[in-house]
Structure I
């Protein structure tokens, strides 16, 4: 019988015998014997145990995992073998406030039991499973076997020297065409004959990738390969579990294959290599790894992708709605994103350089102005050092001790008075310095996060190629990452948007959906009154205000004569979509209108709103109840949102889960309408052979951005509008979803010139 130890960070009341269903006996221990210790550090460990005397050691929580291994994420390794004998598992204390962790706990316990009984074993790598190919003749034989194998799919992966096709090259290709067998192919042996055989293989079989968008871009750019039919295990898993952060090949291989952390020996080699050669981890690149070291682990990428695909596809085809989203939105969306990422975001290099200099001058001027305040000067005299506006400790002392402002009551995690942006905005009503600090912070962030980083990353054609992701949000909205996050470009300062500039003879065309989420809610709720607001035309929020408050004027006069009422109507409309209550709406209206708006008034307005749109209220209530009863829901297009925290005993957590579920319903539909429309538009553009004249380069929130030759703007706009407004079963009769188009020389649509043209004219910035 196996000898087992269970080690937790400190003594707890957890009944592990019961939690493990009395399946096996174990010796229970704690790293630190003092239960009052908040976080167990190395200095707190007083456990003395001979780990070699145990066959298996169960590690409870991240602190125990870190102590005995080099790994940090217990969630990632929960229920899996680490270093041959350690079995990490999440702390069951999480189950009390995170109901979604229950599934992880149960699966981990089952795996631990199977490892201990021998039912489950960690597979070992061997030459019989994975091998390297360095000769063309061997590659011909391998590809011939793959072409003639019965499986209708193969798994394919690439090892590259960079993250973008133009920034690197392909080091090798991993390919698997049968269970638990794979090869890593040195690209040096891929000659003309091999290329033809590979293309035959890609034409004949479904090609399975893990993150197809990345690999296809490299295969296409460097070899010109086409993939008529491809699959993506990352997106398949996203459909099975939409929560972000857990879709990496490593995490999934750990969880769903018998090979565990198969890359660990290679990463140990990398660490040792860097240490021996004095190379910083940030300076290490994959092309430094010898072929003989790389081959086994690279081949395993394809093997695990193969195994994951078989498992995930089998699970997903059982759910028609989810499989439909995968095929019709995610796979088609991948093809679309490959195109638009390759189009790249157009930048004006001269304007970018000049903007960088200008922003630094603005920062210097603002800092100089800050240092002229008497309170700052007194601070520096007393402290004996320069005031640093980026230091929260110094800023706190300046605001509350030297200026004498009253803290807002908001605290940091350590219990100190907060000086975050929200607090500074509130304090700015009482003194100039908080606003000046906010301005400095904003300008520094714009310069360091965007202007400084963009220029060195531009390709020769002055375009920035960054990433758009289909799997980064629970709603289905695209996220952005890589060289620049397009979803987080500053809105209240046009300088970055102003540098995104069309080339000569071209314009930036921005299409934005108007009140899209409310439109979707009106359709889903079948609220005729709300639908009528859209059908009547005119300004939406003015229409709402006139109806709710029975205003004695024409709709086009509302914004002039009843601006506060319009603001209230707007806040309530959007607040309802996001589950806001009277308190939140009162704060929003007060902020936007500059007039105090009480919670009582907000409640009255909400009641009046729902009296006018009772169908919307009925639908919202029904959706909330469904979420509370079931812990999940589906969107109109078939996306599933799993909401296990609705069953939390913490009322705040449960209520937030319900709100996020309702918001998911409308936000995901608006996002999918936008994405599907852009996909269809891109198909039409390609079919017409007009990719050079019309380049869609980004989807930002509910907008589509493109660089279009001036003579084709009208044609492009007509194509996009017809595709966006296509009836997909989500339309108000005789009233398609609204599309607003803006055309300008840059993405700021004239705001850049309005704000900065004089600065550029009067200053001598060197480009």
Structure II
């Protein structure tokens, strides 16, 4: 296998810049080239690509150190810099003549061992390499990344007829271990796997929503979280991608797919959507699409009139039922909602099944492609297993729909089977093959299918695996409630009694935890049960202390977002093994409360330890918690004292659990916190003055000041004299007291209701 040390990327558009950014994130030097520009700044296109990577809302680079590894240039003046690159990724415009011209130049100027790849998803390798020498074709492949490159896990890897195996192995290992991608090998067929199925699903859902006369609100409510799909649904996803771009993608697939392909049923544009494009209503990039934000109000387009109306979350018993019973509850319903989802699912899942074995003989590749490339919780075949193959096929036949042969031959089986503690998948020939992942890759979503939980409830479970306890949250958005805490507490106590190696808190869902359940908080204040709320918060704090004070090591292995209460769990772990894209932070101030699971206390201690100054440490804690600052990378987490120097991260989230398990025996227990001499009344007054000044500037709302006052009180000790000693428990008590005080205000209650009912952060 070749060793990749230096990379070149040609084309500094969205995809090219993203590839360069991820290479730099992995710690490798990369040259990012584009065409020379007219005028003084000939590198302006490459520079523009780099600027896109700095988008604060979706940063493509993780740190300043990564940015310094990106060299910018143009294909006229800096082509020579590519001559010693080990891998060159082409991401130029989808024109065959331009790509072929570039390959000829690369073949003439680069070393014979350089691997060349294209990011294309529309042009076959046979055409790309037509007329090129054998030696070039042997080291050429397609590396199809997904946008945004840093955050989308999927890489489709496509080989040509003569591509050498060592080239494929090199790309596979580098992209999986260094770039953190889930590499799915694909045949050189139109659309490969993810886009072929994913765009079909989106187009089908769009057409069916219009057919059933559903509003975007209605369609997205069902074609989203209830199915294990992203909450954007179909209309929200159109807005996110760009309505005009989605139209182009659909047209592109229409042009390259065979005439008999089922995609053509849903490829044609919808007149209403075409009119939106003509009116520049193209989605988030133009601030208006199917949805539109007007101040604090979210609007949604009326598909009858074209006017925008207030958006309110759909509330129907069927959605509640779906949360409990899954897909089966929806597709068995005879309402327009149920029929809509059945039509979309049946068409999409049949389409996926029709690709076996013509496009791939391995159904796990299709499931992996959809989970990694489109963030589906379950792939098409996993969904069919959930529905039941026999029921699914029977209903297809009763609906006079064509049933793919692979489905017909599978009615006596499940697509996934467990035998001798091994998870296997049905092959195209009818047998079961064990699912084998690369060494070091361990997906708990697969491992737990072979396990029986030691204890479980609606919100969480824990399993014994490789001599350790694995705690998994599985409530809605993994929000923490008393049942979540029950599982942590039981896992810690039982592991001590059993003599296990330790406890790992981890899950394989999109997010680790988005905090304490606001529904639980709302339930308390609507019942005026603030004593009950205080009891819950005390239980939360005590469970965190139980984790930290356990005799056994406790490791947090977060993926996705660990914010609010979820991050407080991370803060109390002895060691953290996180994903490079994990988002961490204490964001409670946005909903009008303070962290009260030990978050204020932990950040106060960490900042004081980092700065070796109580006053400066309390000020940093006050500012970061008050402003709800989040860390979007491990490096940023380090600067915000959210990550210790001993904590580690992985580029590939599928390697986190394995690393956590390997770390258990070497993890040292965190020490108990010693009392602190807090900064006192004078410093508290400085915080209050800062709040007032920024309120007068219009940067803070009146309730921001109220919340900030409570945060300042915790961090400084309030009106006490400077140097007053506070024990760890007294700081925890202050957290809890401030939370209860704020939860009783109308302003905080309004913020929580707004977030729950409309998903909007209320600025009051």
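Taken together, the values in this text are just the output of simple stated rules run on the coordinates, not laboratory data. What you see is a predicted model; the values in this text were computed from it and never measured. Cβ atoms are built from the backbone, for glycine too; each structure is taken alone.
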Review point. Given structures I, II, which gives the highest value for relative contact order in percent (Cα under 8 Å, 6 or more apart)?
Key: I
Point to revise | For Cα extents along the principal axes in Å computed as 82, 64, 60, the structure of I, II it came from | key: II
Point to revise | Origin of the derived value 15.4 (mean count of other Cβ atoms within 10 Å over residues 239-246; candidates I, II) | key: I
Exercise for review: Assign the value 2, 8, 16, 21, 20, 16, 10, 5, 1, 0, calculated as P(r) over Cα pairs in 5 Å bins from 0, in percent, for residues 319-462 alone, to the correct structure from I, II.
Suggested key: II
Practice item. Kindly point out which one of I, II the value -15000 was derived from, the read-out being helix-only ellipticity at 222 nm (-39500 (n - 2.57) for each DSSP H run of 4 or more, over all residues; to 500). Key: I
